[in-house]
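Following this line, the structures themselves.
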Structure 1
């Protein structure tokens, strides 16, 4: 039986970390993720956990410390946002290339510049090709649950890749919601202990970590990372199945909301899904067959499954809370479009970049997207696939 509580998303993440009780947490404060290591440091100070907490001088050092700890055979975690993730950038790639299953709580925030401390997904999208598994969370409950599942996924012998759990800065990180927490002893039983096969402090197997890797092997090692990412998809589903047996809460690669009989649908990630569900319910009351596909697993990208889920629709809109600045759509749109093309599903597809720098996205704006989809459905084609939602134009107040 779970424990009913009221927590912010940051408190939920810190609570999950407390219950996991990792060997090492290294972190540097940055808005809006600061509260996660702040809360966790109180658990350390009060003796609730026996984690070695490393207060470093910057995020590059935070990820470096996690890499060193994980390479030595310890379970390591961290948290950051936006520019902090950018400062980690070099070490983010090193962590994945060394196949170290570090777990990070990433509280999404706009990357400078200009300076902005509010939510969009530019930080996560900036490292989408770095070799990290990426899970997205609509609510604080999902952020908590994703963190409880994270180590089971990342540490699987067929995966051994770092993993980040994303949630929207301020929107969920600071908003207090009802949540169901699991008991500490049950969490520890579910997560299990970390028993790495290869690690630096094993006296019976001397190894080198991070050696020079030139033309003779780097290509093959990158292919191995990609195979591990492919394997992660089934591991994510297997861990989710065990999680459902334990808690009753069900997770997949994505969530289909009133999608099976829908004619038009939106694809989005994180907290925007909540607003979209509200709009879908309103449209259904009017007899409009609207639906939603909420992406939970962004890396590995569930290409075949998404294409199948969307193949029956008359028109689809993909919402990106970050702009790739490539004049060809956002990152999520590109992946969905590729999936649809490879599957042969001829569904009209349109992209909306929205919410940059934390701009509010209202229910009426989401409804306007569905109205556009109705027009596309009747026309059977898309004339302008790359659009903005909520952008002020010249002359607007």
Structure 2
């Protein structure tokens, strides 16, 4: 009997604690385990993406302003030229002749005017002495006025002839890169014949044209963002980045300098233009690009992981864990989604615990076992329990 009693005592001492420990562990494991974390407060940058086309800040065609045969080309195609740099030479023989003729005509008019002036000076005292008639003096004065008018006409003809002679040397209207020539040497050029000789592109600064929706514009207006205007009271500006031909991002940021005030009724969009520096000519006029426009910055917005938010007919909701470790289903107003995070506009405090994993196990009011996502030790223990 003594041995039996000792056996019972040993059984009670060893088995019962194990039983209660197992029950306690089982009870603990029966609570749904969820991973929680507090929402972050970040400055959320909201972008819009559009398809744009790059064009040069200035594109000027070079035209022949006088008619003649093209004699020489003074530039290398595709190279940089300076403003007023000579580009083409048109045969100038006929224009030199016209200039000389205009000079001679001016001298003739000046000589006639000098003679008429002397006639008036001679007849004036004779008329006062009644030695010449009023008619003779009036004719002399009229002849002088006519000669002076001829001087004016001759000077204008001379200036016109000089301009036409100057136009035989075709200069670059702006500084920039010049295209290939559009006509061959020896061809007859001029207004109405082949006036377009080349084009000069100023591409150290480029413009990017793209279309925005009226909805984007309305949203920006509600945030007091007016495209084409710089607001120095705001900590950020609606800047623009574009992509290169290989889809890599161009490192220089630009800004919107124009927004069309008229919406296209067929597409519901309006034109927007941004300006970017292009010092190394990496952006080529005419190429298409992807435009990324900063539309808004939500400063210190409440942000949670996208996976924490569920959508149903009633709206978007999340689960939070209250201080008593019970789950609460909370409907929230969501904002823009940025990468793997989403902005919570209304319905969530910054110090509440949000369920980011395991919310499918929950029902409102159920008691849970919550583990902070930043608690690496607790997460490791949870993995060990799952393996057991």
> The value 2.0 for distance in nm of label points 7 Å out along Cα→Cβ at positions 30 and 118 was derived from one model only; which of 1, 2 is it?
Replying inline: 1
>> Given -0.56, -1.02, -1.25 as the derived value for log10 I(q)/I(0) by the Debye sum over Cα atoms at q = 0.12, 0.18, 0.22 Å⁻¹, for residues 94-213 alone, which of the supplied structures 1, 2 does it correspond to?
In response: 1
> 34, 33, 23 is what came out when Cα extents along the principal axes in Å, for residues 278-365 alone was calculated for one structure; which of 1, 2 is it?
Replying inline: 1
> So Rg/Rh (Cα atoms, Kirkwood Rh), for residues 182-317 alone, computed for just one structure, reads 1.15; which one of 1, 2 is that?
Replying inline: 2
> Ranked by FRET efficiency 1/(1 + (r/R0)^6) of positions 102 and 350 (r between Cβ atoms, R0 = 30 Å, to 0.05), which of 1, 2 sits at the highest value?
Replying inline: 1
> For structures 1, 2, which has the highest computed value of FRET efficiency 1/(1 + (r/R0)^6) of positions 110 and 126 (r between Cβ atoms, R0 = 25 Å, to 0.05)?
Replying inline: 1
>> Of the structures labelled 1, 2, one was used to calculate Rg/Rh (Cα atoms, Kirkwood Rh), giving 0.97. Name it.
In response: 1
>> Given a value of 0.80 for FRET efficiency 1/(1 + (r/R0)^6) of positions 134 and 246 (r between Cβ atoms, R0 = 30 Å, to 0.05), calculated from one of 1, 2, which structure does it belong to?
In response: 1
>> When Cα Rg over 2.2 N^0.38 Å, for residues 142-205 alone is computed for each of 1, 2, which one produces 1.45?
In response: 1
>> Once relative contact order in percent (Cα under 8 Å, 6 or more apart) is calculated for all of 1, 2, which comes out largest?
In response: 2
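Values quoted throughout were computed directly from the atomic coordinates according to the rules given, and no laboratory measurement underlies them. Just so it is clear, the structure is predicted and the values come from calculations on it, not from any experiment. Cβ atoms are built from the backbone, for glycine too; each structure is taken alone.
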